[in-house]
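See the structures that follow.
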Structure 1
Amino acid sequence: MGHAFLCSLIGICALAAAEPVLAQEPAEEDKAALSGGFDFIEVRAGKGDEIFLWDGSFSYGDSTDQLMLMVEGGGAVGNRIDDVQARLLYGRSISDNVVLLAGVRHDFQPHPHDSYAMVGVQGSIGSRVSWEGYAFLSDDGLVTGDAQVIYQLPITDKIYIEPRAAIAWSAQRVEADGVGAGFTDAEASVRLRFRLNDKINAFVGVAHERLLSDSRELARAQGETLQSTMAVAGFGFSL
């Protein structure tokens, strides 16, 4: 499925680069367009550990239908990248504030043969709150998911505070991967973002993550870290 994912990705890129040929020109305000960027490219540091992370999404489409590519990953600073994931999705807006999603996910690291079917939903509440949730079905039959809520609180025209909370879950217990059934891990973070211009922002902040319930007990039995709090610094940009 990994090869199929890459072929699909190449096809999407070619489609996005091609000029659409339509029998009738769409309304100016609803033409298909490319948008997106990186929500964050950041470094986290705490208790001697330093890691780098990135999270980006790109879409091509109009206000109703979109093709989306989401990428995320990271690793320890100074070492090779050990976590890379991509999601290729079709999105359909069912209201001004809600988009339904369906597609595929492929993990290039640390398990390069893991592929998933996935569904999801993205939404917003007013101009300050955004949320998203996803469910995944692996080619081994495992069901997992994650969700996130983000809030933006303006301080000035160029500065705003961005708290966010995320949680992940698994329908099965997979001891080999240290994953328990139920809620597996959660993260709460806050970033102080500075708009450098219309496209680029920089930020500092703090992030706290912890294992939950059964996953926490599995990690405890293996003598692994159960939670961590790290300082965060980085930047984001949009197209």
Structure 2
Amino acid sequence: MPQTAAGSVTPRQAAFLQAHKKRRRMVTFMRVFLLVLFLAVWELCSDFNVIDAFFFSSPSRVVLEFLTLLKEKSLLTHTGITLYETLLSFLLVFLISMICATILWYSTRLSEILEPYLVVLNSLPKSALAPLLIVWLGTGMNTIIVAGISVALFGAIISLYTGFRQVDEEKIRLIYTLGGSRRDSLFKVVLPGSIPIILSTMKVNIGLALVGVIIGEFLAARRGLGYLIIYGSQVFSRVA
């Protein structure tokens, strides 16, 4: 096997890196190509009346309306409000789900009691809760934030708790063998070992929080992207 200086790359490594870069470029190109193809087909179908442009609009009309809203600064205002509500909902989901999952892991008996209820609550259609939230909390930002939390919270608790339980039991036993407590195993084994599941759960939850916020804005807002969507559909916005 040929020897190479420290920091140098062997021909085989160089070929692998080149193939990896080529694959990444191909993936990026195909992503862009599919997006452009979709927009082109949409535009052509709208121009040649394959689809009803009044209901389906077209990319060119969407861009023109986007620029108009941007010039009026209303789009930035609505986007900022929705972004604030989404981030606040996401942060609350993260904190509450981490605390609840930790408590469930810490108390096996409590987890056995509450796990069926969490599954049922997670399976509920969250959009059906929005009218009830309006009755309970009224219209306003609080209702929208609670709607965002309700969509993501129970699934996050279940995912995090499941991830905590899947941590290697041998490492936890080692902590106990060395005289550690359950608290030590939580902070030195369970939480560090669950970082991948925590990150993947949070990536899903940011999207779910946005969905919940938009649902709440559909029904209980006078500002935000959800309100803008409903308003545009009711007055047949110029996009059509």
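Below are the figures for this structure:
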read-out	value
Origin of the value 0.90, where FRET efficiency 1/(1 + (r/R0)^6) of positions 57 and 97 (r between Cβ atoms, R0 = 25 Å, to 0.05) was derived from one of 1, 2	1
Entry that produces -3500 once helix-only ellipticity at 222 nm (-39500 (n - 2.57) for each DSSP H run of 4 or more, over all residues; to 500) is calculated, selected from 1, 2	1
Winner on distance in nm of label points 7 Å out along Cα→Cβ at positions 33 and 217 once structures 1, 2 are ranked, highest first	1
Among 1, 2, structure where distance in nm of label points 7 Å out along Cα→Cβ at positions 105 and 137 as derived comes to 2.8	2
Identity of the structure behind 1, 6, 9, 10, 10, 10, 11, 11, 10, 8, 6, 4, 2, 1, 0, 0 (criterion: P(r) over Cα pairs in 5 Å bins from 0, in percent, calculated), options 1, 2	2
Highest-scoring label, criterion being distance in nm of label points 7 Å out along Cα→Cβ at positions 81 and 113, among 1, 2	2
Answer label among 1, 2 for the case where relative contact order in percent (Cα under 8 Å, 6 or more apart), calculated from the coordinates, equals 14	1
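Bear in mind that the values in this text are calculations on the coordinates, not laboratory data. Worth saying up front: this structure is predicted, and the values here are computed from it rather than measured. Cβ atoms are built from the backbone, for glycine too; each structure is taken alone.
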